[in-house]
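Take a look at the structures below.
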Structure P
Amino acid sequence: MILAARALALIAYFGLLGVILIWTTWIDPPEIVPIAVALVVLVLPLMFPLRGMLHGRRYTHAWSSLLALAYITLGITLAAAADARLYGVLMTTASLAWFAGCLLYVKLDARRARQMAS
């Protein structure tokens with residue numbers, strides 16, 4: 001079960017990263033700001049938890065779930081706009097899955113650590 005939670009967190013994390021990269025660079029590039037600025041604002045925060053998530057660190061999964069909340073909020077905001085509804089729904093779905101996977105992984109890993117200590 002712990003492996004499934006970690007897999008969910010990683011798949012959703014990379015799914016969110018892929019959705020942002022593909023949508024911002026190829027499907028609907030921003031018209032107001034340069035693509036590079038949009039990518040820095042949207043993708044750079046996702047790079048901070050990358051190493052810890054790949055190594056399965058519980059602390060990284062815990063605080064990155066808080067980062068997922070920002071992307072959930074952004075996704076809901078974009079889904080409310082008629083022209084970016086699909087992008088918003090995809091971002092919200094991936095962010096919610098990332099959030100759920102991280103929380104489940106943290107809970108299960110903490111339980112496993114307590115069982116190993118006793």
Structure Q
Amino acid sequence: MNAETEIAEVLYTLEARLMDPLVRCSPSVVDGLLSDDFVEFGSSGRVYDKAIMIEALRQDPGFDGPRTIINFKALELSSLVVLVTYRIRETGTIRSSIWRSNGEYWEMVFHQGTRSASG
């Protein structure tokens with residue numbers, strides 16, 4: 001397995017963790033997955049920073065059913081920064097995230113969810 005494949009697998013796992021209601025309702029776990037300068041553009045059009053996102057997930061960690069990641073791709077932007085894109089099978093939502101390595105672990109810096117015209 002090459003380094004790009006290993007990084008893609010790690011980031012896939014981290015994205016999946018952030019969809020787990022047990023992770024989402026744990027502020028300390030989410031805090032460790034999001035960088036301090038995190039920002040999200042939600043599919044609703046709302047903009048979230050780290051503190052707002054942690055509280056929003058704590059208050060409403062669940063979904064109306066399971067979420068399955070499909071068409072997952074990881075594009076290395078630099079040795080420490082990776083863009084991931086994927087869809088959620090159940091909703092067709094298109095998602096993108098930027099992950100940054102701090103040398104020890106990966107943190108999400110940016111996330112965007114976009115409703116798909118076909119989803």
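Where a number appears in this text, it was derived from the coordinates with a stated rule and is not lab data. All values reported here derive from a predicted model rather than from experimental measurement. Cβ atoms are built from the backbone, for glycine too; each structure is taken alone.
A few comments on the model shown:
- With Rg/Rh (Cα atoms, Kirkwood Rh) derived as 1.05, matching label from P, Q: P
- Structure responsible for 24, with relative contact order in percent (Cα under 8 Å, 6 or more apart) calculated and labels P, Q on offer: Q
- Origin of the derived value -27500 (helix-only ellipticity at 222 nm (-39500 (n - 2.57) for each DSSP H run of 4 or more, over all residues; to 500); candidates P, Q): P
- Comparison of P, Q by distance in nm of label points 7 Å out along Cα→Cβ at positions 8 and 40 - largest value held by: P
- Answer label among P, Q for the case where P(r) over Cα pairs in 10 Å bins from 0, in percent, for residues 32-95 alone, calculated from the coordinates, equals 21, 43, 29, 7: P
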